[in-house]
Structure 1
Amino acid sequence: MTVQDRPNLDDLFRKLDRWRHLPAYRLEPNLAPFFGLYLRHILNECLETKPVTHPIIIPEFPLRLGTLYENSEDLKKARRHAGENQSVQVDYAAFSSDLKKVYFIELKTDEGSINKEQKKYLIDAKKKGFGNLLSGIRQICTQKQLPSRQKYVHLIDNLMEIGLIEASEDARNELFEKTFPKVVKGWGESFNRAVPEICVRDIEDRDIEIIYITPSGIALGSKNTDFFEIGFRNVITVVEGRGDLGHLFACYLGEWIESAGIRNPQRT
């Protein structure tokens with residue numbers, strides 16, 4: 001491959017722009033890294049409170065269903081055939097630098113994908129309080145047959161680095177020294193011994209704010225007080241001056257305000 005043949009970022013964005021018009025293609029997960037790069041700046045510029053956000057942002061933050069719905073009947077109504085230790089995910093969890101505020105952020109490139117079920121469990125999560133949600137993650141980790149245990153160690157590490165949970169030195173040793181690599185005999189037992197020693201930090205419960213990032217910025221309706229909505233035009237204003245990548249990202253976000261599929265493919 002010659003230098004001239006190497007794909008560049010513009011090639012990537014043009015590919016995403018073409019594919020987003022196809023029936024089953026989902027643009028949102030493929031934009032996650034780009035929004036992740038600028039999310040702190042977006043929050044700091046677009047929220048009315050002008051927060052200074054913590055540098056660590058957690059994508060796909062898990063909300064344990066058994067924590068959201070302690071009553072089995074409520075759980076069935078919310079999500080049929082789901083177990084209490086299964087979870088739904090928030091696209092991003094971000095935090096104010098003083099940890100007094102939590103931001104649950106949902107990215108929508110297709111406003112038709114905004115659904116009542118998701119809005120309900122986000123509101124239910126806010127009512128439960130963030131301390132309970134963290135305890136729910138610890139509860140997930142107590143499962144004997146938990147898949148991807150080592151990935152949960154990475155989640156725990158992120159939460160510890162932020163300062164939301166803490167663990168004894170012995171528990172840290174079990175998690176970070178004995179759990180890796182997986183081929184070492186007894187690594188699962190090390191994880192199981194450490195989990196009960198993980199504690200949610202005793203800080204007054206943090207306020208949760210739910211944020212949707214949408215193309216129009218008005219998809220949820222102006223009278224909706226449960227959510228704060230940020231439109232792509234606001235995002236463009238934030239990112240367009242942040243280097244070549246920010247400028248390129250802003251140009252394509254301007255194209256993606258328009259709904260996918262409505263453009264004549266013969267005229268693009």
Structure 2
Amino acid sequence: MSVEPLRKDNLSNMPYYEERVDLAAAFRWTVRLNMHEAVANHFSLSVNDEGTQFLINPNQRHFSLIKASDILLLDANDPSTMDRPDAPEETAWGLHGAVHRHCKHARCVLHVHSIHATILASLADSTIKPIDQNCAIFHNRHVVDDSYGGLAFEEEGERCAQLLADPKIQVMVMGNHGVMVIGDNVGEAFNRLYYFERAAETYIKALWTGQPLRILSDEIAEKTAQEIEDYDDQSGRHFSDLKEILDKEEPDYKL
């Protein structure tokens with residue numbers, strides 16, 4: 001099914017307006033946290049039950065400028081997508097299109113080259129060890145892609161999507177590349193992205209000391225990860241507060 005480009009002369013009827021606002025907020029906060037990559041990288045959010053129709057940022061638009069009305073609505077099964085006058089960036093289509101075609105559970109997909117996650121992705125062993133509570137969040141919940149094959153055009157995107165087939169996997173450390181985080185909604189995915197970058201920073205700096213690491217047992221790390229998953233809606237409250245700050249300081253993100 002082909003999805004028509006958004007008509008900007010009728011913003012009051014924007015499809016999936018609240019979802020667009022959430023994505024726009026995520027773009028703006030990614031800049032504030034210095035986790036962006038100029039006009040590169042992409043965030044997407046599926047909007048239909050099958051997960052194949054999704055919102056994504058426009059081609060080569062800086063995260064700090066993205067508004068709700070800028071965001072594209074695409075169909076992962078539409079082969080004519082790259083022929084659209086407002087076609088997305090080619091690697092955004094290759095990577096996110098593949099994930100939304102194959103991983104129905106990956107409702108929100110955030111991909112960045114944030115500094116500490118990318119350092120982690122550059123190590124021979126890119127698995128993050130559970131050395132503190134933040135690191136333990138991701139115990140048995142992240143996968144390492146050790147077969148980087150260049151820019152994420154369609155073939156590379158299809159390969160990466162297969163690594164997210166297990167719904168338990170919430171983060172893919174993209175070896176020699178960056179990180180991809182998934183979630184049920186934008187707030188959950190952004191909270192996860194934030195904490196993964198914090199965990200990666202702690203882990204990398206612990207390695208810098210050259211001292212032996214105090215690594216949690218598998219039992220305690222798994223217990224901690226499960227307790228955090230079951231914890232009251234921290235991600236929703238976190239993201240709601242971030243939007244409240246933007247409402248005061250950068251309200252144009254909602255336009």
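Worth pointing out:
- When FRET efficiency 1/(1 + (r/R0)^6) of positions 75 and 123 (r between Cβ atoms, R0 = 35 Å, to 0.05) is calculated for each of structures 1, 2, structure 1 comes out greatest.
- Among 1, 2, structure where Rg and Dmax of the Cα atoms in Å, for residues 99-210 alone as derived comes to 16.3, 49: 1
- Answer label among 1, 2 for the case where FRET efficiency 1/(1 + (r/R0)^6) of positions 19 and 163 (r between Cβ atoms, R0 = 25 Å, to 0.05), calculated from the coordinates, equals 0.50: 2
- Test item: FRET efficiency 1/(1 + (r/R0)^6) of positions 139 and 219 (r between Cβ atoms, R0 = 41 Å, to 0.05) calculated as 0.75, pick one of 1, 2: 1
- With respect to distance in nm of label points 7 Å out along Cα→Cβ at positions 91 and 107, the largest value across structures 1, 2 is given by 2.
- semi-axes √(5λ) of the Cα gyration tensor in Å from the coordinates reads 35, 23, 20; which among 1, 2: 1
Read-outs throughout are calculated quantities, based only on the coordinates presented, and are distinct from any laboratory measurement. What you see is a predicted model, and the numbers here were worked out from it, not measured in a lab. Cβ atoms are built from the backbone, for glycine too; each structure is taken alone.
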